[in-house]
Structure I
């Protein structure tokens, strides 16, 4: 075999693929603009941090102590007083209309009980339709009440006290976690999409039959069509990394070469799925359907949205066939923790196994369905 000719033919097909992708101005915009938009959307909108949560206060006490508690709640930066009222009858209409998330009821004997060191309670009613928001709001309110007990009333706490410290994400910004995982999600989306559309596009344009009659093997076509999506995926990942570093100021603590090693391994494990779809699908519409059928379960089982260890056992086992699980974990640990190869090497093993499996399936499909 003339290996020089073999690889020259592959390079020629790669060049043709890149020209076909970038010659259309609309395609160039599509490859870059959505990445930037999604980066900013996730950075600003995808957050679990609470800020100025509207609440209604029912003050039945009308005392200085109740006013001090109200001031403590309002100055926290987490809650914002929407309305103060005397009767709890207003709570249901406000919560039902989504004007407030929480209602705080201070009882009439609030100050009197505190003066006589008697137990007293504050009723907190929260809208539970969004369990994440309601749980966080309740936890924040509990912290504020605890702080009020210590600072304003001078309550002494005996025994064990907790001094909380957060490592790697000191301010507990959930956007930091989303942005580092978004690098993986976007690269996978684009790689699978471009890999799947590569053959379907040529079939619809009528140029794929011309490619088949050229003196190249199906394996050469497979290799050549896998390289452009990988290059584009790496480029888009770089754009997202730059947005995270320089716009959102997410501190990068790891090794940039290790980051790209993870990206390259992950993208290589994803391209096999995209090429398998391209070998099965007859047109671009079928490709889009297949991509969305596969993409959403892969994203949900990746640990990007919810931790893997919180999932049912059967779903945890399914995540071992998902390259996103290992790449998201590795990316977050490298970026935020500064983890080295000795800390994340085990994430590479499943991805390498998935590369072998996915590319073998794609190669078989190309030989039997495409070639």
Structure II
């Protein structure tokens, strides 16, 4: 079997370099298809793996939106469902809301990893008749284009391939992957980029910086989501770790067994992600004339009643108080996920809390 590194080297040797997003488009699917990525024995733990409270709050927010705005049946579409815990908790927390589950025509789970799909099928057994698994972008687009969809994406956009651009003496360059004299991978600014490309894809303030990150794949999914909402109404809820102010250097990072490694080390064995540019995401939706609300994960979860739900689990159901408080600390504290993780909500209606 040819190694992923050999495939990458072959592509570089054919033309002297490959773009960073091309490199990531090879490595990321390989990683998710071959590694135990999520959970205690994987490389990282998501919010939904941390606590059932996270998925419950996403479910409660969605059901409240449905009660206020929806008259027709809906499709729930989750991008990157992990092991299925978020959707399982989402559905359990909303099953007693009159009419909500009956209004769900189908649950789309967009997942490229066969291993993760098998976990999802196990954890969503009770709802299997409504579940549809997709792994191709074109299929996903077809299924959501004519449906009133509620989109959920937790730590999805940080897994998509990105391009990086660096400005040197007023000239923009795209960063590429090349081989050095020892046949080792290295990053180099190679392709000259016209300033109009920067101006067309970034805000005026961003274009004045010296380093930018941009995901063509991310833009593709945003286009699918926004078109669906504009045509059929609906809601999009994106949660990820990211930033709103511009960065001055690469945010790419690789995680292996919960420890950071260089993204060019352990290729195909480490989870490669980056910080999501939420200002860019928000501007994209606003330019599509959608309503947007951007907040921290902490503020979103607290507005949904996570503290009250935690108290209920402890006082009414006898949950371990220390364990619940530890989970809240991870989800809400500034030092953990509370502020680094952002929540972006987009819909066609004025945002209702």
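Every read-out reported here was derived from the displayed coordinates using simple, explicitly stated rules and does not represent laboratory data. Source: prediction; values computed, not measured. Cβ atoms are built from the backbone, for glycine too; each structure is taken alone.
Quick notes on this structure:
- Test item: Rg and Dmax of the Cα atoms in Å calculated as 27.7, 95, pick one of I, II: I
- Label whose coordinates, when percent of Cα pairs over 16 Å apart, for residues 23-142 alone is calculated, return 67 (choices I, II): I
- Which of I, II yields -12000 [helix-only ellipticity at 222 nm (-39500 (n - 2.57) for each DSSP H run of 4 or more, over all residues; to 500), calculated]: II
- Computed 1.9 for distance in nm of label points 7 Å out along Cα→Cβ at positions 79 and 343 - originating structure among I, II: II
- Which of I, II leads on mean count of other Cβ atoms within 10 Å over residues 295-302, largest value: II
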